[in-house]
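Quick heads-up: structures coming right below.
What follows is calculated from the coordinates using simple rules that are stated; it is not laboratory data. For clarity, every value in this text was computed on a predicted model and none was experimentally measured.
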Structure P
């Protein structure tokens with residue numbers, strides 16, 4: 001089969017979605033399955049929906065449109081604030097968008113009226129991570145303006161934590177979001193359908209039996225469904241599978257080489273300077289045909305017995321403490337979220353979707 005390739009276990013994705021939907025559902029929280037790391041894969045979206053996700057989240061309108069062309073009819077949320085240049089496409093393809101700028105919402109309103117559609121809006125609130133969000137003191141006035149806009153439905157409020165600054169979702173900031181929801185409803189005589197507490201980083205807080213969830217009734221989950229991990233410490237919540245994705249690469253060189261370079265050293269291709277190496281015996285040096293164009297090398301876990309030495313644009317360099325793998329053999333790597341995101345967006349990495357009754361190729365290490 002073509003290499004490099006991602007092997008994607010849809011049964012693992014369904015399992016993780018079902019596990020999290022069940023556990024969060026018992027606390028009154030719905031799950032939006034976020035497919036943005038998979039370049040709008042309709043196969044992954046279908047697995048998330050089959051696992052009980054009530055909607056799909058995407059960050060790029062191009063991916064939303066691809067999901068619609070593939071026949072995904074579930075509610076789709078654009079989880080990055082729309083670009084003004086794309087509001088027509090957003091209203092046409094997405095049911096809902098997360099917003100933090102009133103000027104953008106005004107343009108969504110005008111486009112919705114022109115298209116004779118309604119578009120849902122969730123107002124994002126800045127609660128400390130310093131990415132997107134309206135300041136809490138300004139939220140009520142923005143909500144008041146949104147409620148009066150034609151073609152727009154204020155569906156709720158939300159926040160995003162841990163993505164930029166690593167701020168941990170906890171009882172204090174979740175209680176603040178809950179209080180803001182209650183105050184908007186009281187002041188404007190509206191009912192907010194969605195109070196979206198955040199992403200997979202919220203799992204430690206929400207799965208703690210001692211946590212009161214307050215008004216939080218919605219989370220946007222990507223990494224925990226796709227890779228079975230929460231992002232704060234990359235721990236594995238109970239019952240989740242961590243092997244839904246694997247990168248398979250092909251060996252193009254396998255030789256016994258020294259570890260010490262020869263000649264004077266300067267910067268390498270990506271600006272890095274080789275650190276002095278501790279003396280070590282010569283060993284097998286392996287090159288796999290995949291590089292920084294395709295993956296984040298720091299986000300790969302090599303097979304047992306292999307160590308990743310580095311990567312250039314098109315070459316992944318490893319050393320092996322076992323016998324030299326044959327040229328043409330295939331090595332299998334685990335991925336972090338960063339490596340998955342890069343691999344899914346590379347035009348040079350093929351995809352192979354597997355289900356419960358299918359296995360990977362026999363010639364892999």
Structure Q
């Protein structure tokens with residue numbers, strides 16, 4: 001195994017077993033289908049399969065198949081030619097082309113439409129890309145394809161919702177990532193990892209979680225899994241004013257042991273807002289590089305930007321400077337950010353989120 005720190009951390013038996021299995025599978029260049037509920041860390045598993053495999057030094061490119069409508073997803077994967085549709089002002093390479101010699105992760109593959117499934121199958125069989133607006137395939141690439149889903153693809157095949165030939169193309173090796181509620185011993189480990197990461201990133205005064213806080217986190221069912229835990233820890237770090245986080249700082253639904261999105265494993269379908277917010281919060285991409293270009297090119301609406309700001313205000317407890325930090329903007333970008341929101345009527349009243 002390469003001397004690279006794994007994204008799958010911890011010392012519990014469940015994490016160790018998964019990490020060992022990843023190390024074995026990574027040595028091959030086979031396609032892998034990663035299953036598990038939303039937020040369990042499927043992208044982290046895919047990243048480790050890439051890093052510890054023969055393509056480790058090459059690009060790793062994740063694509064969320066649920067975050068874009070069919071037309072935009074086709075362009076995102078395969079690229080497009082200038083003038084091929086409204087807003088296509090220049091030639092654009094697709095993510096499959098960008099990932100050449102590396103690895104692409106097709107996240108939430110079960111959300112692909114039948115037509116997109118057919119286009120993907122043709123690519124897997126030939127390695128050739130036909131860009132939107134092109135008359136024929138004109139680019140050939142070499143990528144390792146990993147896929148991830150929270151859905152039961154076998155059942156979808158039986159119901160005629162997912163192509164059987166595509167399923168067997170993708171399902172060379174299967175990895176299942178268990179939900180966080182089934183491995184509660186990992187919660188303190190992950191919480192400490194996220195705490196250290198975010199205190200460095202935000203230069204926070206927070207240094208530790210109180211014992212009652214940790215006990216509350218362990219008792220919670222985490223319907224959003226690792227992603228939800230990561231977001232909660234970052235919120236505690238951003239809004240924290242003391243070295244040790246107190247129980248009163250923990251969101252009320254967690255203190256009450258209440259899940260916001262219904263029963264575990266039955267989450268609502270992800271939206272464009274979900275995907276963009278994850279890129280801002282989890283992947284640490286900047287608002288200017290992720291959201292701003294899409295809005296200017298009219299690929300997302302004012303309502304999308306307002307919803308992103310609303311979610312940011314929830315996390316930052318009504319503090320716009322906190323939102324700017326969460327959206328990975330430097331201090332010099334704060335006034336520009338507010339100016340953009342005012343100009344395009346994307347501001348949300350901050351007082352509604354003060355607590």
Structure R
């Protein structure tokens with residue numbers, strides 16, 4: 001359990017420079033945001049089994065550290081699709097950042113750039129992709145869903161790439177809008193949520209693997225498949241030529257009962273066999289969480305909710321500080337484990353306990 005200090009600023013937010021971890025940033029965002037907005041972002045689906053599992057599975061892992069290793073020169077850089085990244089930490093795609101801050105994704109891009117971090121922009125962003133790309137000081141990628149009209153997807157991808165997207169991330173496994181019970185409880189009596197009388201589409205439910213060759217042709221940049229949760233589908237994706245995969249249960253906001261992403265990662269890494277880079281998201285709150293994923297086969301980690309917490313409470317500076325906290329924690333954990341760079345990481349660093 002993370003120790004919580006007494007809040008010395010009961011009537012206002014603590015100064016950003018006094019916060020020491022991501023959980024304190026979340027507490028600041030909870031105080032700043034409207035209850036319904038905070039609840040919609042923080043909540044999982046159904047009984048929130050997967051939401052809890054995303055965090056709890058990290059506690060089953062311990063490090064096998066190595067001592068008497070020269071760790072004076074720490075290097076967290078990683079090569080990904082021809083780009084050398086400062087660290088293996090990216091900002092994952094999330095919709096409508098203006099829900100939490102007036103400048104929305106423009107402030108997120110500013111904060112991510114200041115932390116030398118790639119931003120993946122959601123199809124459902126509050127601000128047009130070209131404006132976000134023009135503000136970004138680091139690379140931006142574009143996230144999309146399968147559309148009922150392929151021409152619409154083609155045009156969106158063409159537009160994003162023309163505006164500077166260095167990669168395209170296709171989200172799969174979320175064809176319908178989920179019913180979120182937390183939304184129901186957070187609505188007012190005058191605007192009650194009701195169980196939808198029919199399924200509401202989020203993306204094309206007729207999607208097949210045949211879309212991938214067309215998407216790769218339209219993009220002309222690396223294409224990643226986001227939403228992979230099984231070794232079989234990871235292998236199938238790589239067999240069909242995707243540039244990379246993202247192990248994701250969509251923040252536990254689509255299907256309750258799905259596995260934790262860190263839980264399934266070792267099996268997926270084994271299935272892929274190094275043929276394509278694996279990225280992952282889902283419950284990452286500490287640098288030690290990120291280190292565990294990197295040791296188990298991930299090339300990089302996508303951060304979601306903590307970015308919105310930082311944005312909501314402190315704007316672009318909040319985004320920057322969240323990323324810098326995680327970068328610093330990762331570097332410290334690597335140094336204490338005797339791992340001066342990412343190439344030194346391997347599966348032997350982490351022991352998984354079957355409690």
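Using the calculated result 11.7, 37 for Rg and Dmax of the Cα atoms in Å, for residues 112-151 alone, pick out the matching structure from P, Q, R. Label of the originating structure: R. When Cα extents along the principal axes in Å is computed for each of P, Q, R, the one that comes out at 60, 53, 41 is Q.
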